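Q: Following are the structures in question.
Just so it is clear, none of the values below were taken in a lab; they were calculated from the coordinates. Remember, it's a predicted structure, so these values are computed and weren't measured experimentally. Cβ atoms are built from the backbone, for glycine too; each structure is taken alone.
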Structure I
Amino acid sequence: MNPSRSTDLALFRRLLLEVRPYLPHMGLLLLVGLLATPLTLVTPLPLKIAVDTVLGSHPLPGPVRAALPRGMAPTQGQCLAIAVGLLVATALLKQGQDLANNLLKKYVVERMTLDLRARVFRHAHRLSFTYHDRQGTADAAYRIQQDVPDAQSIVVESVFPSITAFITLVSMFLVTAKMDWQLALVALSITPILFFVNRHYRRQFRGRWRAVKNLESSALAVIHEALGALRVVKAFGQEDREESRFLDRSGQGMWARIRLTAYEGGFGLQVGVLTAIGTAGVLWLGVQHVRTGVLTLGQLLVVMGYLTQLYDPLKTLSRKAATFQSKLTSAERVFSLIDNPPDVREKPRARSLARARGEIEFRHVSFGYTDRRTVLENVSFALPAGARLGITGPTGAGKTTLVSLLLRFYDPAEGEILLDGVDLRDYRIADLRNQFALVLQEPVLFSSSIGENIAYARPGASDQAIVEAAKVANAHEFITRLPQGYDTVVGERGMSLSGGERQRISLARAFLKDAPILVLDEPTSAVDLRTEALIIGALEQLMRGRTTLMIAHRLSTLESCDHRLDVDHGRVHEGRPAAPLAQGLK
């Protein structure tokens, strides 16, 4: 869906498809909303009874007389009691209807929001790194947290109330026309003008809200970036610079919202003037009709009461026009993310894979993150199952890209990568990635307990299995020294632990996964010699019986590898092997 070409109708159709699972709830919500129509029609009647019947000599309105026992001729005091009772009953019923409507509306909106958020969150994970590298993760976060609730509230908070309001307006027009058709026509005479005014402003609001949301998303990106690199910001004393960046982006958004408010105010002013003209016309003609006996004073009060309720939705529309377009813009942004296809796709009948042997082969693989920059060019090599491959090369040479292609974080532009003689693209993605255990240079931990971080590799693992994995990773000893042991919460990204401790937890996670292929990306580059010895000892156990690809700058780290590849400017060269070169390496 192209946001620049999305019409209101197209968005509504898409939104209505989203609410199909909630049709029973929607039906109940519509029914409760429709109860407002008779209550609205009854609201002015107590005033009419008080003016025309209690203070005047006119009989009770027909519907009220029909509700009384046959033959009853109420006194003025009884008529006043009927008016007061009707007033109180109507007020109580309206409050009850409002409460039921609001509770049901809140429940439906929250359920739909949660479901759509989960869908967008899941789809954001399926999108390739290329998308997130281009858009930034803050943009996806903004769409999930801010845009989804706005998008899901449109149908419940806008469409259904509009249906209810339309039925109420038609009912009030018919009642008014029955009393005085000329007043009804005068009251509705401004409607065509309001329609064209609303249409003009609606087009302007959409583009302005797109700009505002892009600026807000950009400001959120600054927050994510600055707080994510807080240690670097503090170390270089750049707090003022980051604050300036944030204020610049947020300031642009502030002025955009102020301009929107001013624009919305202009729309509201025009609507207010038009409704005032309509009200003045009805009042002038109504007074003339009361003087000539066409209407009673009570009937005029009923008409004026209806007119207020007739014009209130139009005034509310003017006040919420910008907000309404904001919600439609949010729907555009949500659907544009959902409609964005992942670069890495799974074939319809992809092969399942329980446990791979671990034979890996690259055949003439080329890849670039953009069309203008090739990172890997015509890479070919084969690695037997259980072999250890050391990968070296300068920074930016394409080492990490090599293993990223192996896990299908990206697909090659040319050539093919085989696992056990089968192209990676023929496997189910989840099954393929389940064959790999990954240990990164900067270990990634979540803000949960140590035990939960280790078990991330195998949810539902027993406590004994977690402890055994920590022991072989040389992590059990330092974990048991912590006050809460395996229940110790590591903080955001594990920053309450040292780099070596985080790396050993990452290794324990890899042990627990027990995958046939191991990818090690600079696992010892950021630790001291003592910790490096502990990690290397753990790695020796981890690599046994597994196909291993180890990236490292220090050649000493690769001493245990059977083969070595040197990556330089996207090309692969056979390095000097630490052991006799296996037949499979080409």
Structure II
Amino acid sequence: MARATRDLVGELVRNALELAQADRELPPIPPLELRIERPKEREHGDYSCNVALRLASAVRRPPMEVASSIAQRILCTEPIAEVEVAPPGFINIKLDADWQRHQLLSVIEAGPDWGRIELGAGQRVQIEFVSANPTGPLQVGNGRGAVLGDALASVLDAAGFDVEREYYINDAGAQIRLFGRTLFARYLQQFGRKTSLPDGGYQGAYMVDLAARLKEAFGERWLDSADDPPPDLSEQGLQLMVEHIRSDLALLRVEFDHWQRESALYNAADGESIYDVAMARLRDGAYVIEKEGAVWFRSDAVGEDKDNVLIRSSGEPTYFASDVAYHYDKFLVRGFDTVIDVWGADHQGHVARTKAAVTAVGGDGEALEVLLYQLVHLRRGGERVRMSKRTGEIVTLRELIEEVGADAARFFMLQRSADAQMDFDLSAAASADPRQNPVSYVKYAHARCASVLRTAAEAELSASSDHLELLDSEQEATLIGEILRLPELVADMALRREPHHLTYYAQSLAQAFTQFYDTCRIVVPDEPQRSGARLTLTQAAQAALAATLGMLGVEAPDEM
């Protein structure tokens, strides 16, 4: 496991602050969270700390004096080379160049695992994402949720959390009954029966395809059924739809650890179902009232201003009731420390009530996090793409992947923060030109690393750590700094739940390597020592690129 350089620097600054207090040069104060940040201007050093500015009023001293008291006690030992104080009270820190160069060996040793840290300490985190109703194929918008959830899971895993990916199958309720009735009508039509679709039925051509598959597999089994729909026909159709969803997600390289069926919440294994237990908890806690013939969740009891229906007057549970049972299962039955739900922005109104319900059933509402993502707009050049050429419907996720590939689909979907709407440029994503397509640019940098190493092997040159001091150019220093930045980036993304920074980092790292490649001759047979050092840097760059692409779920090719 790597340790972020920033954490090492932070420890030395913290020790210096405590020493200044022990020497009574600064008064004792409550512990502060130290903010060790990268300055915007390189001449200000590799890291900067504003602790003196934050302490000045509390200790009644000018910020520059506070900064000096701390700075003179910071040990200039690995990884720190120099410390200076700058107005109005910043402590600027420059890293030891030799120390940084020798960290490349740790990067190479870690390989594609470079960047992994122990921040999470094994805490159990469940991420539930996509979870589209299994009544139709996945759309492009579902793809954004899929990539966001999957990349966040990879980042949290790299940060040392015990992560489980889950898909929630809404296989109960009115929409599933409508799906079954629509499918039954399409099935009867396969045999020439003149049957109309139910009101509000699913119009997509995929329903005709599903009915044809059922006819092929089961023949006339349901032709004379008196049920509308026959329960086993609905179940068979649902299974086919879920398999189609699995297949689409596999094309996007998204795999789930667990597929949870909503209907399982209502199945009683040992007398009481999860749903029954969750509802009993609400009743025991006086969170339930009956009015207007329905059963309501008393949201005011947990600080919300609007009651929500749990059980309709017909006796049928609402989707909210299922969500209460589902989150009771996540927290109280399966025991996750943190649950992250990745939802479309149109579900924003459900966040507060779901957190309130978690608290009401005995969980920690604050341990439920909801990551909302905005819409995706497809464009081809400057023109909006609205409809599918194949079906005349909204563009499906499968069509997107077939046009641009999984790598581009994943990379482009993650280029903006979840709360920003996205314009997905199909022309750029489909391009193989690294100048137009950022994912091609990053993949090409990895392939170029591999090509350099192959060329070196043919010239009988190999990486060597004997003369890393020869890595003394500006381009080499910049590349080393980018490589070593990955562990702290993983920590920041994990804590902020912001995996989209991976795409920015990948491009920055690829650019740093490209500038190094263009400026510095790497394979120079008559300079074996310098070549050995630069090949070491190339190996480390390749490892960092592979680790980043791995978290992105993008292939890291050796040739392009």
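Q: Given structures I, II, which gives the highest value for distance in nm of label points 7 Å out along Cα→Cβ at positions 220 and 420?
A: On the way: I: 4.1; II: 6.1.
Top value of distance in nm of label points 7 Å out along Cα→Cβ at positions 220 and 420, among I, II, belongs to structure II.
Q: Could you figure out which one of I, II the value 53, 24, 17 for semi-axes √(5λ) of the Cα gyration tensor in Å, for residues 12-299 alone was computed from?
A: Only structure I yields this read-out.
Q: Thinking only about mean count of other Cβ atoms within 10 Å over residues 36-43, which of I, II has the largest value?
A: By mean count of other Cβ atoms within 10 Å over residues 36-43, the leading structure of I, II is I.
Q: Using helix-only ellipticity at 222 nm (-39500 (n - 2.57) for each DSSP H run of 4 or more, over all residues; to 500) as the calculated read-out, with -19000 as its value, let me know the right label among I, II.
A: Going label by label, the one that fits is I.
Q: Suppose Cα extents along the principal axes in Å works out to 115, 54, 51; of I, II, which structure was it derived from?
A: For Cα extents along the principal axes in Å, the value 115, 54, 51 is produced by structure I.
Q: For which of I, II does semi-axes √(5λ) of the Cα gyration tensor in Å, for residues 140-331 alone, calculated from the coordinates, equal 33, 26, 15?
A: Checking each candidate, the match is II.
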